[in-house]
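The next part holds the structures, each set out as structure tokens.
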Structure I
Amino acid sequence: MRLLVTYAIGLIFGIGISVSGMINPAKVLNFFDIAGSWDPSLAFVMGGALAVTFLGYRLVLSRSAPVMGPEFQLPTKRDLDPKLIGGSALFGVGWGIAGFCPGGALPALGTGRFEVAIFVAALIAGILLARAIQSTMRRRNTDAPA
């Protein structure tokens, strides 16, 4: 049942991303081109997503526990650290250059376009590289003399 619910959620998300045009990098890049062929429709997509998320969190978190798990797993860290700021900046620059974000690229794989496959491959490589760097840094910190 959990797998079926997960699949349904992913399907609804993918359909929403596709219908909103976020799988089209030209539409995304036109949103960022304020001085040129600006397309404000992405702002309405984001605004709608924020409204649904705001209401959804209020509804879901009013329950004592989630439907598919024993407890809610919410982040506890609330401070802005260099990793968060740097990662956010890198995400924004990558989105502005490629016209894809991970949420839009995965459903776009269904289009069969070569550039989407390249983006997703680079995304996976970046995730693996970041994990390797973090692992190396953790090992160095635990091996360092006190």
Structure II
Amino acid sequence: MISQKAKYALRALVVLARADAGKALFISDIAEEQNIPKKFLEQILLDLKRQGLVMSRRGKMGGYLLLKPAETITFGEVLRLIDGPIAPLPCLSKIAYRRCEDCQDEATCEIRHVFNEVADVTRAVLDKTTIADCLVYGQTTKLAELIG
């Protein structure tokens, strides 16, 4: 399950991607449109800024806008930035591998083998699906359409 923070980050990125090219959006406008607590959104956008996904402008025409094209920002990238590894078991993490404490042998662990398939499919979908895909498919996106 993804965190509320990750969900809000994805929703904010979609709103920024929908904006006219070069147009910055105020935090208050994004927060109101998406029903996200403003203070929480400020923290999220600062995290996304530090990671190079968004930038901020000051002044009358200020606000936030995407720094990278929406076509290059994947759900997997955002989830890893906000929530960390995408793995149902610590022994399946690509970036934070940790052997399961109760495991005697990873090579013969039936549970690991099943969840490895789940993790591979999940990562494939998340790493293929971009913020731009949300704009193309909108609210009626079907998973089959996204993964081909």
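Structure data summary
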read-out	value
Structure with the greatest value (metric mean count of other Cβ atoms within 10 Å over residues 19-26, set I, II)	I
Source structure (of I, II) for distance in nm of label points 7 Å out along Cα→Cβ at positions 67 and 91, computed value 2.6	I
Computed -15500 for helix-only ellipticity at 222 nm (-39500 (n - 2.57) for each DSSP H run of 4 or more, over all residues; to 500) - originating structure among I, II	II
Read-out mean count of other Cβ atoms within 10 Å over residues 11-18, computed value 20.2, structure in I, II	II
If Rg/Rh (Cα atoms, Kirkwood Rh) is computed and equals 1.05, the structure in I, II	II
Relative contact order in percent (Cα under 8 Å, 6 or more apart) derived as 24 - corresponding label from I, II	II
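Readers should treat all values here as calculations from the given coordinates under stated rules, not as data from a laboratory. What you see is a predicted model, and the numbers here were worked out from it, not measured in a lab. Cβ atoms are built from the backbone, for glycine too; each structure is taken alone.
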